[in-house]
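Engineer: Each structure below appears as structure tokens.
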Structure P
């Protein structure tokens, strides 16, 4: 398994932990999980960037997820699926070093590993809607306009 996959898995563990302890400081929670799971430094850096990045932009991420999941309120989405969606949407919006298709494929694989039998398809559907809307928005932007 590659370093980036392991980094994403660690980020999901941190984000999932924060779902149950919303008052925890994300950086402290990250360090706690790294210490408890004996995480190697080679995956820690990328994982921390992802997890803390999600926490910084969580309201924006949830807004996009909510719009894309028309028949599902955020509270009804399984917490692990929600954490995976947040991570993937963060990558789509803020990580130019990661191709969008990679972010989506990784999220689907994480859903299959950590979620239910239906998680992969559910995550794929939501991310496809978000990615398609992002492409549409960028095509409708005036030349030189940054959205």
Structure Q
């Protein structure tokens, strides 16, 4: 079986392109800025996953690093890393928000007005759980029957 020169060159180009994309992807994963860890306590993670964005005023300031279940009270503990240049007041709150109707959740931090900032490994307890679309639809549908 003979291969033509064009087939070999096209195969090499495809292989080099794939290696380039893989290298670019690995660099973007490893380019996470140094930061400090903060934990947040939620009743539900509402579809968040490791690597999702942490935003303040719509600007990315960090990433979610770990989701875990607290065995004592069955709340969700979300660990995040925040860029070192971002200082978050210690009376800040957080909520889970959606990027679009089709999903894509992120963690939104609402800064407080305190003069004191969160330190590494501090915990934000002032969090708001999201209400899922199906829950809202169910409440809307079943609230009409009571009238």
Structure R
């Protein structure tokens, strides 16, 4: 089951039912079903606190993924800073909704085993994000 949770911030204006269908379809594309998946929408201060407490990183980020997956089922907590999503969208010249959907699927792709720490894995992640984003445009 996919849960969309707000942590002291207004929920984004997205079609959660369609996003849930999309996330499940993308997970299936990589051989996974969806178990317990929590998307936690927060602000920059909350994601900084999570980054400091659990990862010992002292910087803001757009997404932090905690992976509790099994071999065939994605489970996890995905924190998304809506503040950083907005600033990234402005910086990239993208719409806020496009960037939010990209980050939603970015977190899921981490749960399917996709890394993004090297130039090669980052390029693979970007290609997979773009593929997934092309699919959600059909749903919206």
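Engineer: With distance in nm of label points 7 Å out along Cα→Cβ at positions 14 and 70 coming out at 3.5, pick the structure among P, Q, R it was computed from.
Structural biologist: P
Engineer: Hey, helix-only ellipticity at 222 nm (-39500 (n - 2.57) for each DSSP H run of 4 or more, over all residues; to 500) derived from one of P, Q, R reads -17500; which structure?
Structural biologist: It traces back to R.
Engineer: For which of the structures P, Q, R does the calculation of Cα extents along the principal axes in Å return 34, 32, 30?
Structural biologist: R
Engineer: Something else about it: Given a value of 34, 30, 15 for Cα extents along the principal axes in Å, for residues 6-77 alone, calculated from one of P, Q, R, which structure does it belong to?
Structural biologist: Source structure: R.
Computed from the coordinates by the stated procedures, all read-outs in this text should not be read as laboratory data. Note that the coordinates shown come from a computational prediction; the quantities given were computed from them, not determined experimentally. Cβ atoms are built from the backbone, for glycine too; each structure is taken alone.
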